[in-house]
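Below are structures written as structure tokens.
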Structure I
Amino acid sequence: MGEQLQADQILGPSLVKSPSIAVVIPAYNEEKKIGRTIAAVPERATRIYVVNDASTDGTATVVQEYAQRDHRVVLVDLKKNVGVGGAIVAGYERVIASGEDIAVVMAGDGQMDPADFDNVVEPVASDICDYAKGNRFIGHRGQISEIPKHRLFGNLMLSVFTKIASGYWHISDSQSGYTAINRRALLAVDWSKCYPRYGCPNDYLVRLNIANMRVADVPIRAVYGPEWSSHMRPHLIAWPLLRLLLRLFLSRMFQKYMVANGHPIIIFYAVCFVGFICNVALLIYILLKTAFTGIIPQTATILWGMSGMVSIQLLLQSFEMDYRDNEWLFVHKGAK
């Protein structure tokens, strides 16, 4: 598996040129926290787009007050709640229209440490990658214990499925929203078609892979204070996210490996799928035959074992082919 980019590989000398950097802050009912989040944005950012996702509290009022004191702050006031993904897309659209070089996403609840801002921005600004995402599992390993256990488990499982769906086998912490993206990648994706809610980070990765954009993981520290709470309810979003990942996987297979170049991986996955269907059918037959006659059908059992082994082998071979085909998009140690 590709090695994640470490801090000492991405933090280097000052940039030859200073790109314009916009910060996109999606905010929903963050009246008590949005002010601190805005105030903590580094001076390096030239514009701050706070996207008020139809909040029902005083979030918009607080942002307007800060805009009067800080010329960088721009309120993007959405009249209808569109979800965190939709709010990020609204911010991206403002960046595309305004012409900034890089867009950095920071949460409105102050969960993303401003001290990691340069870690996230630098590999994009240095053209090491097109999209950098924070990873709370590298660089600050002692901080993993701060992540709520149920969120940690869910994140790890989603990271595994996102590797398969997106083709970026080197990334983890797929749900991290602390990201930086350059203008090339912003223009390569049709953001209007992106998933509008909590599955948006996974959706973005798949679309970036289809567009052949380079992606890097960078170490960040998550901030979980006593006042922090999440709007996410894992038991409500788990199944929709799994369905989304399956749809994204099939979309990537079709667009990248059928439309683009006719890659043989499609045949491997197709035969693997048929093999698993046959395996399940044989298992049902064996169980029913055994239950009604008391005799285990030996031929069917042998075929069941063989089809299972062949299907697993084809699946692993498909993973290997996908990894190799996308390896050039991974940012490895020593990348220039």
Structure II
Amino acid sequence: MFNNKTVMITGGTGSFGKHFINFILKKYKTKKIIIYSRDEMKQWNLSLELKNNPLLKFIIGDVRDKESLIRASADVDYLVHAAATKIVPTAELNPFECVKTNILGAMNVIEACNYNKVKKVVALSTDKASSPINLYGATKLASDKLFVSANANLNKGTIFSIVRYGNVMGSRGSVIPFFYNQVKNKKTITITHKEMTRFMISLEEAVKLVLDAFKTSYGGEIYIKKIPSMNIVDIAKSISAKSKIKYIGIRPGEKIHEQMIGKEDSPFTYEYKEYFKILPSIYDLYKDKKRIGKGIKVKKNFYYSSENNSDWMDKNQLKKWIKNNLIE
């Protein structure tokens, strides 16, 4: 799919971006990979990590700058939109900045891709976008809606779809490195609420979901990977069974359980072997047979939440993952 094609990723120096780039370099013979982000030092470090690979083009830019995006995405075939303001407390305290990046940035990506006739775009979303209670989730829900509605002129241009997933194990913003560093520095592990549960997904699984979206999307679908849940206390004990735990209370905008599909989405949701798809409700696209494919309609009032999940990760599974993946 990506052979002899130009692929661009916004926010490309983040955890997902680096893993996605490495995967593409190994599996495909691309014409070019454009890494678009606003942190020059992260770009410099990544270029060194990847040994100044000539297939890579690093562009300093911000998704808030539409003209910059238009210039960067010229001649791009496929684009992954990973740039976002993601830290929940930061978004609560800096709401204008979160809105500018997550909502206005999404609008700019859509306009730039339409202008340059990019073939397909996959935007990364979050479980916090489903029934959001914090600003980060609300802005990502707005972003999701923008990417869905961008398919209104589907016969004329770019295909836009979304992938939604939970806590990416080992990513910079995930709880695992946070707990690991507390243990390493001989500090008490701090947990906000003992009943808290989270979805768990590896970077490999996140990349695969994006590839599935590129391969199978017709426009407007939201892909939700089937992944296990885990209790936050079990996560902490997987890292260190001996460390003390202190409960500090829920932070502003934080949920006890995360949700990826709400009951309101059930009329438009179909189940597949490895994921769910929420089909677009606009223009009756959820009735489109090619979008439904081999999907099975979920039951009325179905919802997919980290506490009602049928799949759970145990401590031994997480310990094995940490041993194989976590780098000091």
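Taken together, the values in this text are just the output of simple stated rules run on the coordinates, not laboratory data. Keep in mind that what you see is a predicted model, and the values were worked out from it rather than measured. Cβ atoms are built from the backbone, for glycine too; each structure is taken alone.
For the read-out mean count of other Cβ atoms within 10 Å over residues 103-110, a value of 21.9 was computed from one structure; give its label from I, II. Display every interim value, and only then the final one.
Numbers: I: 24.6; II: 21.9.
Only one of I, II returns 21.9 for mean count of other Cβ atoms within 10 Å over residues 103-110, namely II.
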Original post:
If relative contact order in percent (Cα under 8 Å, 6 or more apart) comes out at 15 when worked out from the coordinates, which of I, II was used?
Top reply: II
Original post:
With distance in nm of label points 7 Å out along Cα→Cβ at positions 127 and 287 derived from the coordinates and found to be 3.4, which of I, II does the value describe?
Top reply: II
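When P(r) over Cα pairs in 10 Å bins from 0, in percent, for residues 63-262 alone is computed for each of I, II, which one produces 9, 32, 33, 17, 7, 1?
On the way: I: 8, 34, 39, 16, 2, 0; II: 9, 32, 33, 17, 7, 1.
The structure behind it is II.
Tell me which of I, II gives 1.2 when you compute distance in nm of label points 7 Å out along Cα→Cβ at positions 95 and 207. Display every interim value, and only then the final one.
Numbers: I: 1.2; II: 3.9.
It was calculated from structure I.
Comparing structures I, II by distance in nm of label points 7 Å out along Cα→Cβ at positions 175 and 223, which one has the largest value? Show your work: numbers first, answer last.
Numbers: I: 2.0; II: 2.7.
Of structures I, II, the maximum of distance in nm of label points 7 Å out along Cα→Cβ at positions 175 and 223 occurs in II.
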Original post:
Where is Rg/Rh (Cα atoms, Kirkwood Rh) largest, in which of I, II?
Top reply: I
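Work out the source of -10000 here, i.e. which of I, II gives that when helix-only ellipticity at 222 nm (-39500 (n - 2.57) for each DSSP H run of 4 or more, over all residues; to 500) is computed. Can you show the working numbers first?
Working: I: -15500; II: -10000.
It was calculated from structure II.
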